[in-house]
Structure formats: C-alpha cells, structure tokens
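Each structure below appears as structure tokens.
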Structure 1
Amino acid sequence: MRILVAAPPKTGNMWLKCLLGLIYELEWVNEAELPRPDLIAFKEWVEQGGFPDDTIFHQHYRYSDEFCSAVEAVPAHLVTIIRDPYDAFVSTYFTVQQRAAEGTIRKSRSAVLAGKTLHHPDILTYLENGLYRGNLRRADEWLHSGRAVVLRYEDLIHDPMGALTRAADQIAATTPERIALAIEACSAENMRQRSEGMAKHVRTATVGDSKNYLGEEHLRIFRERYADLIRRLGYEVR
C-alpha cells in the first residue's frame, strides 16, 4: 500500500496524510528525501526506490494524465483534498507571515504577502492580478480529473467518519475502529503536540476562518477574479 496526497498548499494535506497514514499503518516518507514536484523527478525517484511499500507522502503536484499514470504504475493511490478558497487564502497569508518572521520564506509569487497587513494595497493587488488563481486551478484540475480520491476539508471537519469511510471505500477496505482511532490521534491538538514544526503548521483547523479576516474589498476581488473557479470547486461565491 502506497498513498500520495496531491493538492494545492493550505488545503489540509498534512492532516489528510496523518489520517490516512494511521488508518492504513503507513510510514511518512521523510520530506527531506522527496523529489521536486514534477513528473521526471518523480519517475527517477521511484526508480531509485524512493517510494517504498507501506508509505505515504504529500506534495503539491500539478495534475496531468502522465503524472497520474506514473503514480498508478508504482502502484500507488492518488488522493486529493479541496478546501474553501477564501479559507485557504487566509491560511496561506498567515503561513507566509510565519515563514517571513522565521527567515525561511522562499521566492514565490506569494512572497509579496510577507510583512503586510491583510488589507495592504500590495495584497489587494496580488489578488486583483489573479495571482491566486494558480492554486485554485490546481485544485479544480484534481477535483475533476477522475484520477484521484477526493475529500473536502469541510467534510473532514464536520463528518470525519463519513468522509473517511467514503474515501476508504475507494482506496482499500478498513474498519470503523481504525478510522475512529485515526480521527482521535490526528486531532488538531494532537498534531500540534507532535513537534514544534507541526505546532506552527496547524493554526486554527476550522471552517469559515476567512470571515474573520476578509473585508468587502477582498470579497469584491474574489467575485470579479475568481468566481468561476470558486463555483467549479463547489463553493459559494461571497
């Protein structure tokens, strides 16, 4: 059994990896050993024995038929997770602030968010220029690919047993007891206690946090620049 969680950042990748890893008793692949997220690197890594049996990892891969075929050939299960775009953006913003404060921020389009209030003109311009569309497009491609088991962050919050049971029906049979144990072990509080890094990674683990932070100007931009993708992902445009 091997599982690869492929989804955009800040959608619950780490949480889902924890849950599925415990349900199926899989070891986490060391993040330092992961290849860069592209097809050629993945194939080379697998050929070198980098994806051993009974392991799981997550990475922010873009969807392609070729990549899915390469994963299936390992063989491994592909799983993805979708999250409300507004909440995912706010989570991205706070992660950028944290990394900037630690001096670990990487060069990327989202680096412009660092060190600024959420209502700063540069952040509004970032959204206005459509620079957050890439994450939503990636989620949309995985959601509609038909090549991955799909879970929603909100379902994992509101009905984790139901969401994981439906996913397990597509991955491999398990028991309600194993799912229940994983849900308890991977609670937000327990995940924060795993390590200092995890404590920083898991912030609120809630649904609707964006309503506490986004103002009318943010919402206007989301309506004008991202409404098509928000609807395709199955969420309400606010």
Structure 2
Amino acid sequence: MSTPPSKPTPARRDIFTEYVATNHERMIVRYPDDDDGRLGRCFAEAADRLADTHEGRAHDDALLMPFLYLYRHAIELDLKHSIRFAVRLRRNNAEDDPRLEESAVGERLKRKHGHRLMALVAELDAHMQVLGFDPLPRDIRRTFELISTTDKNGESFRYTGTLAKDQDFIDFGRLAYALKSAYQLCSAASDMLSVYEDGQLDMLAHQQALEAEYAADLRAEFEDYY
C-alpha cells in the first residue's frame, strides 16, 4: 500500500497537489505511468460502480449519460491500447511498413480515427489478422456499431443537442450488461497479444542462445587452429 507523504512539499501546483493526503482513510493515488489500457479499465470500473447505484427510481435517470460516456471512453481507450500493442508486435516481427512506426500510429489514432469506434475496430482487426488472430466477434462488433450509430464522434454523451429527439425508456440492467460484456471481450485482445509477446520473447531468447553458441564454436575453432 502506498504511504501518504509525511511532509507534503509538492514541486508543482495543480488540482492533484492542492489536496495532498495525510492519512490512508481518505487517500487516492494517481499513477503517472498509466497507459491507455489501465486507464480504460479505470473508466469501466467507474461505470460499473455507477451502475451499481441504480435503483430504478426517477433520480437515477441522471446516471444514463455519464454511464454511457464512461463506457464509451473505456472502449475507445482499450481499442487504442490494443492497436499500439499489436503494432509493436508487428515491428518486433521485423515488419518495416512505415505505417507501423510509432509516430505514424499516434498521428493516425489522433488525427484520422479520433473518437470513431468503428475506424478503431477496423484497424485493430487488420493488425490482429496479420498476427494470426480472429477479428472481434460479431456480437461485440454489433454493440460497438450501436454505440457508434448513436454517438459517431464521441461528443453525444458529453453534450446536449445531437441525440434523437424522442424520449427513450431503456432497460438499464440489459444495457449495462451489454456494455460490460463487450468491453471485457474486447479487452481480451490485449491478453492474447500478451501471450503472443511471450512467444516472441521466447523465440528471441532461443535465437540469441543459438547465436551465442555458434559464436563460441567459431571462437573455439579459431583458437584450436592458431
């Protein structure tokens, strides 16, 4: 467990340093090395905690848009994380396509795909298939398509004025289950990529061992000759 600083002396001044914890009961920790995968899990967990407070009462209607935004953002972060992961594995396989360069991927995710979920899904599927994996399952894709149809550019759950003008009566339990299931199955892509990476590392270690053995044999032959 992290320990609160005994003498708060922040080197900078912002919303985090303004409220330094002095005891464990009220402490929450921000980790500076978070990647999009972990941050996505944080958004998903926040959405789940919010959903757990739903009681089917009128005031619970206020949960809907924040809940949708949290899960939509969790899914977007997870897709971007898996894309970067898959691209790195392709580079490790000695693929030299300039589109796989880290800067090119970052630019594409930010400028071309932006918040468009189906564009991210299409790119992830392409990388996964090159690495020998199946594309995302059809039921997950359908959930993402429904989200994308409702909120094409990642703004509709954040601001008013772009959603349908009809009033909707939604089964929140089924909605929450569908989004959680889709997120969990989508995030399994990074687990598969981790297994693939382990295989890459094992193969690299084996290759390095063979090269070291070959170099030792050559050195021994050279020493015997001279």
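Every read-out reported here was derived from the displayed coordinates using simple, explicitly stated rules and does not represent laboratory data. Quick caveat: nothing in here was measured; it's all calculated off a predicted structure. Cβ atoms are built from the backbone, for glycine too; each structure is taken alone.
Identify the structure, out of 1, 2, from whose coordinates distance in nm of label points 7 Å out along Cα→Cβ at positions 22 and 150 was calculated to give 2.7. Traced to structure 1. Look at FRET efficiency 1/(1 + (r/R0)^6) of positions 46 and 94 (r between Cβ atoms, R0 = 35 Å, to 0.05) for each of 1, 2: the largest one is in 1.
Comparing Cα Rg over 2.2 N^0.38 Å, for residues 110-157 alone across structures 1, 2, the highest figure is found for 1. Computing relative contact order in percent (Cα under 8 Å, 6 or more apart) across structures 1, 2 gives 24 for structure 1. Looking across 1, 2, the calculation of mean count of other Cβ atoms within 10 Å over residues 70-77 that yields 23.6 traces back to 2. One of 1, 2 was used to calculate Cα extents along the principal axes in Å, giving 48, 38, 35; which? This value belongs to structure 1. Sorting 1, 2 by Rg/Rh (Cα atoms, Kirkwood Rh), for residues 126-181 alone from high to low puts 1 first, with the largest value.
Assuming -15000 is helix-only ellipticity at 222 nm (-39500 (n - 2.57) for each DSSP H run of 4 or more, over all residues; to 500) as calculated from a single structure, say which of 1, 2 it is. This figure was derived from 1. Matching task: 17.6 is the computed value of mean count of other Cβ atoms within 10 Å over residues 38-45. Pick the structure from 1, 2. Answer by label: 2.
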